[in-house]
Every structure is written in structure tokens, then in C-alpha cells.
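Pasting the structures here.
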Structure I
Amino acid sequence: MEARRLAERLAERADLATTLSLAGRTATPALQPVPTRIGGFGGAEGLANYLTDQKIDVLVDATHPYAAAISVNAANAVKLAGIPLLALRRPAWVPTAGDRWIEVGDTAAAVQALGKASRRVFLALGRKEIEPFADAPQHHYLVRSVDPVVPPLAVPHAVYVTGRGPFAEANERTTLEQYRIGVVVAKNSGGTATYGKIAAARTLSLPVIMLRRPTLPEVEAVETVDDAVAWIDHMLALATARGV
């Protein structure tokens, strides 16, 4: 979401040529306000070659906070290409009064946290991240993803819905009640677009098994689009002063 918001701001700028890169993990990505490249680069070296070939001046890593491999490649690529990097990282959610979070390190740990007794589980994860839950077929799963889950999860009880955020709290509460959900499994994505399920779980006093964020490279980082734009302007001013 931050990447799109930043692209919207930069699309208005005649002094910048902005390209947005998408990983290509969704079949029908949303339309973007700037020229878009879809697909991988071939690791850090491939990204560095692209940056050099396209004469890119600065790189902003505004990827999802759980896309750690992309962030690592970006940090390594700019060293090879010799250009500045900024990470735009939305703040993580923090538990508030009434939240019942169980924090785990990965999906395998989330499966273990569900326990052996059958439960009704809302899997609010990416379609490529749910495979470990096949090891716990005793549960009844509600799986929501942007694209259809193909092949389906190898369990006897699963319902699939598709949707793209933002998701309002009231609608999320209705969903949890409709499917009689007893526990939510989610990533700490931060932001407002998908927070509705967390707020709804709090209202219904449901536990949330929360996947902790991965460790990301230590690079210069900001939390807001405004700060990212200010950084880009600063880099532009420096380049102008050097006569680049």
C-alpha cells in the first residue's frame, strides 16, 4: 500500500521518472499510477544490473514487511550499483487492551499454537503461506486470499474466499461471526487496510496467533510516505548541487 501511495505522489512530478516494481505474486494486480515492471530480477546481482542499465538514481524499498528476501536483495544490489537506498517501512501493530495475541515466529509455529483439538480458524495469510496447515487437518479453515488458492489446502474442512483490502472492522466482525471463527492467524502487516480483523477479534474476544515480522536489513528507513518524498527531494538536491 505504501508503494502505491508513494507512486501516486511521484506520478505528479515532472522532474522525476518513476518506475514501480511488482513481484508478480498476484494474478491481477491493481492498476498503478506510474510505469510498472512485473517479475523478479534474478537476485541482488540481477537487480543491480537493472539499476545500472536503467540509470536509476535512487531506490526505495517499499515492499511488504514480510518480503524479507526482496529487502535483502535491495540492500545488496545498491552496494553493487552504487546508489542510495531508502526503506519505507510501515510501523508494526502493537497489542492494546483486550487483545489476546499469541506471537509466533513462523507458520509452522502457528500450526503448533492451534493445538490438537479441532478449532475454527481464519487464515488471513498469503495463499503461498498456508501449506503448513495441512499438517493440522482436524481444524476447520476459512482461507482468504487475493487470488484463488490452487491447489486447495489438503484438509477436509476448508472454505475459500477472495478479497483485496481495505477491510472494515464491521465487515470483518460479520465474517468472523458468520463462520463461527474461534481463532485468527495473521501477520503483523501494520497499517490500516487489514487491521479490521484484528480490531474485530478484540471486540469478539478471540485469540490472534500473530506471526512476528522477519529481521530486515539495517538501512536508512522512514515510516511515512511524506518522509520518503522528503528523502527523495534531498537526494535530488544533492545531485543537483554536484551537477549530476
Structure II
Amino acid sequence: MVIYILWLRQIKRYLRSKARIVGSLGQPILFLVALGYGFGPVFAKAGGGNYIQFLAPGIIAMGILFTSVFSGIEIIWDKQFGFLKETLVAPVSRFEIMIGRTLGGATVALMQGVLIFIISLFIGLHVPAFHLVLLALLFGLLIALLFTALGTAIASILDDMQGFQLIINFLVMPLFFLSGALFPLNGAPSVLTDIAKFNPLSYGIDGIRTTLSGQVSNFGLSTDLIVLTVIVIIFLALGSYLFSKIQI
């Protein structure tokens, strides 16, 4: 019951903030239009095909990534204004509280990804088979759970919003740009492909791109699914442990 209440609270908070929904779509749309149409001719001449078809899954993952990881800032906000203390003193386990908040943040991030997916369809994304959209949603959910848990873990040990934003940007930007979201890993320098293999976001983007755009998978869908699931479990455990250590 507690998990459901916290999950529903996160979703309601997101739906009530129309400005947040619209504002969070600005950067993905800019990337899709500016990069998709700007570098499209160059990408096509290089033999890569339709760049928007390649780019859109990466931008969908980007929207999920940023929305999920920055959901952790709500924990710091609740710390500063005393709302978290009221939640933690309730006669429920902190694990349930953390899972409820994580599921809520992940659901909001996935909803953000769905909105970007719909916009991508109007910009030029062509899905080879719409039944594969369900599989893409699974990969999106795993990305959302992973980075919501990461945001929760970092927010659990910090009390400063500015410090949280600096640390998150330091971690998230390299993860995004070195994941193959903007460029194909096939034919990339070996140092980039080696880094991508250790980047969990690479497997999520590979799964979404394979299902939504028909691109050949770099790692294999089964590998993408297994790696993401294992890492999600690890980060959920880490986030739960750090959240349980919050002092009130």
C-alpha cells in the first residue's frame, strides 16, 4: 500500500506540473530537429542511412535518463523542508519508501520517453513493427529504474541541491555522449567502443534502437536485457542501502 501511494504521488505531482512537462521536452526536440536534419545529409552520404531513424531512439533514452536521474533532487528538497522526516517516521520500512519513490520516478521518466517517442513519429521516425514498441518500453523502464535508483542513491548522501546537480551532470553527460546515442558504435575508434561496453546506458539505447528503428543490435537483445536487469538490481540494492542510512 505504501509503495502504491508513493508511486501515485510521484505521478500526480508530474501531471500537475504542465510547465515541467513542456519544458522537459524542449531539449529532446532541439536535438531531434537540429542534429537530425543538420547532420542527416552528412550521415546519409557516409552510408549510414536516415539519421533521424538512428538518432530518435537515443534521444528517447536521453529524455528518460535525465528525467529519472534528476528525480533524486526531490529527496534533497524533502530533506530541507522536513517532508522526508514525516515520511521516514511512519511505521513502514525505508525499503518500501525507497521502492515506492523509485517506481514513481521511473514511471514519470517512462512517460516522458513515450511523449518524445510520439513527437519522433511526427519528425520522421518509422517503426518497423509496432508490436516491438512493447519491448522498447521494457528497455525504457529498465533505464528509468536504473537511473532513478542512481539519483536516489546520490541524493541520500547529499544535502545540497547544487552539489547534487554538479555530480549528476559530471556522471550523466559522459554516460550519454559515450553510449552511442549520437553516433554508431560500428566503425567508431576502439577506445570508444570499449568504453561503451562498460556503459550501462549503451545497452538500453541499443535495445531501444533495435526495436524501434530496425537497426542491427551491437550487443544482441538478450545481452542488452540481461546486462540492464543485473545492473538495475545492483543499483536498487545500493539505493535502498543508502536511503536506509539517511539521518533524520
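Readers should treat all values here as calculations from the given coordinates under stated rules, not as data from a laboratory. All values derive from a computational prediction rather than experimental measurement. Cβ atoms are built from the backbone, for glycine too; each structure is taken alone.
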If distance in nm of label points 7 Å out along Cα→Cβ at positions 98 and 146 is computed to be 1.9, which of I, II is the source? II
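Can you rank I, II by distance in nm of label points 7 Å out along Cα→Cβ at positions 42 and 58 and just name the one with the largest value? Write down the numbers at each step before the final one.
Numbers: I: 2.9; II: 1.2.
That would be structure I.
helix-only ellipticity at 222 nm (-39500 (n - 2.57) for each DSSP H run of 4 or more, over all residues; to 500) computed as -24500: which structure among I, II?
On the way: I: -9500; II: -24500.
It traces back to II.
Where does the value 19.7 come from, among I, II, when Kirkwood radius over Cα pairs in Å is the thing being computed? Please report the intermediate quantities before stating the final value.
On the way: I: 19.7; II: 18.5.
It traces back to I.
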Output 2.1 (distance in nm of label points 7 Å out along Cα→Cβ at positions 106 and 130, calculated) maps, among I, II, to structure I
Matching task: 22 is the computed value of relative contact order in percent (Cα under 8 Å, 6 or more apart). Pick the structure from I, II. I
